[in-house]
Structure I
Amino acid sequence: MGQPKLGLQLIVYGGRQARDLIGVLEEVSAAGYAGFEGGVGMFADPGVESLKAAMWQADLQLAGMHSGYGEFTDLEKVKQHIENLKACGAKYLICSGVAPGEDIAAYETAAATFNRIGALCVDAGVAFCYHNHAWEFEAFDGVKGIHRLMELTDPAWVKLCTDVYWVMIGKEDPAEFIARYADRAGYYHFKDGAPGSFVELGKGTVDLPAATKAALTAGAEWIVCEQDKSELEPKVSIAESMAYLKKLGL
């Protein structure tokens, strides 16, 4: 596989995308990103046709769409999200979170859900990904939730949107985590910071050079910059992160 495409998660705009989608996407494009990631709610507002028109105007691709676990428990909703994703020329449908509960059973329940959704996605020609945070690295009787989830899901059906910052906060090495699950590779969130803070790529404590090497070895298709919030104006923040990605050879 060649060089991965670089995308931006729109969260850094703090909701401005709901009021000024064209303006936001034009800033993303001007910063040099090839695409963007949003939430599945965008399929309803502004709607698929308006979203496609905005993408075309900004010359951007849709990298992927995400939502929480609850959105994936309704198969009819999932089928519609898949159709909308395909209509926008995108491939990745991303879930954050597992079933309700405070023990390992929450991951086991989610695994069954994800296998069903993943098989549905594969049949439709798209990919289902699980997005990690740090809390999935909590251990229950010596077994970490994230690893139990991976154990119980089929690698052909359930991929990963690996968030390298949250892997670090979860006290594992991002490059080692990527290598461990190389058969689930393809889509990444590159985020930087230190415990309790988010910063532009290259300003924090995540070993992004090592994560990049591992992601490239595993065959990354998309590397998406995600910064939950910034002290800078978003267009300045995303430009600084892009400059760092270029320094990494991406």
Structure II
Amino acid sequence: MNTPVFTVSEMSYTYPDGLLGLQEIDFTVMPGENVVILGVNGSGKSTLLKLLDGLYFPSAGKINAFGEPLTERRLQDDEYAFAFRRRVGFLFQDPDVQLFSPTVWQEVAFSPLQMGLPKKEVEERANEALSALAIEKLRDRVPYQLSEGEKKKVALASLLALDPEVWLLDEPTANLDPRTQDWVIEFLLSLTDKGKTLIVAIHELEVAEVIAGQAYILGEDHRLAAQGRPKEILRDEELLLRANLLHRHRHFHAELEHRHPHRH
């Protein structure tokens, strides 16, 4: 039987200032699953991904990663931390948070270098990642001077060069033009075809329905409001209204007012 990638049990998180981030979360992600976490801004989607990446740690409850506890103490062990970071990659919502190297090529090569791979293999991985994302022409550019879409592709290339088993992606299609958004969706689907595990925080219902095999909805109370197959969940209008992912759109015909659901 496959060991779950993540098992989250009765997990809650409170920020240092006392603000509630997540409350009593339970779920399991199996290898090769493609999961979306849906919710409005402030519901806790980004916080959940950071907890799964070991950037934050639960205030209550626990997280197991690959069958072992994911704790601050465990990540202080270099051997454990190395193995975990090799298997799990994180894409931040804002690529400016993630990109820091002087050139795109150095950015893409950074993670394989940190993993201690031979120089030749690092070069091969970096060049293959640039080619896969069709950004070879950006190789010598400074990342912060790129467009939003180009930055997102560089951040994805840096993960591709690492080639983790698990991809944690925070709003990967946010603030992108339609063509780049479509490209990112196809890229995510290609990762699924390769057997990668994807956990994607997103608020765009149409995108979620295309990329996901399993969906979880975080309510505004920071609890899990629902889970299941996207085609079922995303057709439950009352659920989406309660989660504020759908609102009543008003319009008028002559003197009559009509209201119908409108997706965010």
(request) Using helix-only ellipticity at 222 nm (-39500 (n - 2.57) for each DSSP H run of 4 or more, over all residues; to 500) as the calculated read-out, with -12500 as its value, let me know the right label among I, II. (result) I
(message) When mean count of other Cβ atoms within 10 Å over residues 50-57 is compared over structures I, II, which one is greatest?
(response) II
(request) Tell me which of I, II gives 3, 16, 25, 27, 20, 7, 1 when you compute P(r) over Cα pairs in 5 Å bins from 0, in percent, for residues 82-153 alone. (result) II
(message) Tell me which structure, out of I, II, gives 1.3 once distance in nm of label points 7 Å out along Cα→Cβ at positions 186 and 218 is calculated.
(response) I
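So distance in nm of label points 7 Å out along Cα→Cβ at positions 74 and 170, computed for just one structure, reads 2.8; which one of I, II is that?
Working: I: 2.8; II: 2.1.
Derived from the structure labelled I.
Supply the structure label, taken from I, II, corresponding to Rg and Dmax of the Cα atoms in Å with the calculated value 19.5, 73.
The read-out was computed on structure II.
Any read-out appearing in this document is the output of simple, stated calculations on the displayed coordinates, not a laboratory observation. Keep in mind that what you see is a predicted model, and the values were worked out from it rather than measured. Cβ atoms are built from the backbone, for glycine too; each structure is taken alone.
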